[in-house]
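Please find the structures below.
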Structure 1
């Protein structure tokens, strides 16, 4: 066997090693992508659950929420502040889901499922009052998306 044959065998072995390394890296990237998507989904569900939990765990907060969704003009100043903060937290949660869908490859079905909730909340008299007065406190892209949903 001469040196040229040994060199050719070495090049073939090197090429195979590079190929195996690329296959391994591709599988690792795929696993990492799935992990990131799973983490984003978990994060969005926790965010919205925490916002809702503040309502159902406290009867006073739930009363303010129910009352102001129906008739925001009947609230005291304190109740109106509470309602504003409740809706702000809820919509920040929705904004988080929107951003996760946009930036971390969260399934679009997760965002689509939230549209019904947004329509129900912002379609109420209290929701319209809130969005009319405080829409500027949210990201412009999210605001544009909300406008599309509410049409």
Structure 2
């Protein structure tokens, strides 16, 4: 029997309790020496994946994060929550939603998980685009059942 895998996206962003400050040149927000954590909506996604595993709907949970080496902290948090392993796509480039969706597509095509769970949006950019773009790139509905 094929192993049923769930991919869960986990993004590192400024902690929700931190008061964000705009850079003096107005090009973004100050992130240096600021507490970072897992996007709260991604924590919900990991929790849902763990529920799916407890209900025997999936056999393995893979936490996926993309970004600098510090993203490994977020993967470790997902592992502590119940994920079985993590995948880190390492880059120091700032990734936009389409780039993230394309990277996810490559990972999905390689390992063929039965489900991909992404938080509804990230609290840092509020884009709410990656899930829809990934579904379009894969030709999957957003409600695909496992």
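Values quoted throughout were computed directly from the atomic coordinates according to the rules given, and no laboratory measurement underlies them. Worth saying up front: this structure is predicted, and the values here are computed from it rather than measured. Cβ atoms are built from the backbone, for glycine too; each structure is taken alone.
Quick look at the numbers
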item: Origin of the derived value -10500 (helix-only ellipticity at 222 nm (-39500 (n - 2.57) for each DSSP H run of 4 or more, over all residues; to 500); candidates 1, 2); result: 2
item: At a computed 14.1 (mean count of other Cβ atoms within 10 Å over residues 12-19), which of 1, 2; result: 2
item: Given 0.00 for FRET efficiency 1/(1 + (r/R0)^6) of positions 4 and 84 (r between Cβ atoms, R0 = 25 Å, to 0.05), calculated: source structure among 1, 2; result: 1
item: Winner on mean count of other Cβ atoms within 10 Å over residues 60-67 once structures 1, 2 are ranked, highest first; result: 2
item: Parent structure of the calculated result 6.4, given that distance in nm of label points 7 Å out along Cα→Cβ at positions 20 and 68 is the read-out and 1, 2 the choices; result: 1
item: Of the structures 1, 2, the one that 107 was derived from, the read-out being volume of the Cα convex hull per residue in Å³, for residues 28-107 alone; result: 2
item: Of the structures 1, 2, the one that 20.4 was derived from, the read-out being mean count of other Cβ atoms within 10 Å over residues 92-99; result: 1
item: Source structure (of 1, 2) for relative contact order in percent (Cα under 8 Å, 6 or more apart), computed value 23; result: 1
item: When volume of the Cα convex hull per residue in Å³ is computed for each of 1, 2, the largest belongs to; result: 1
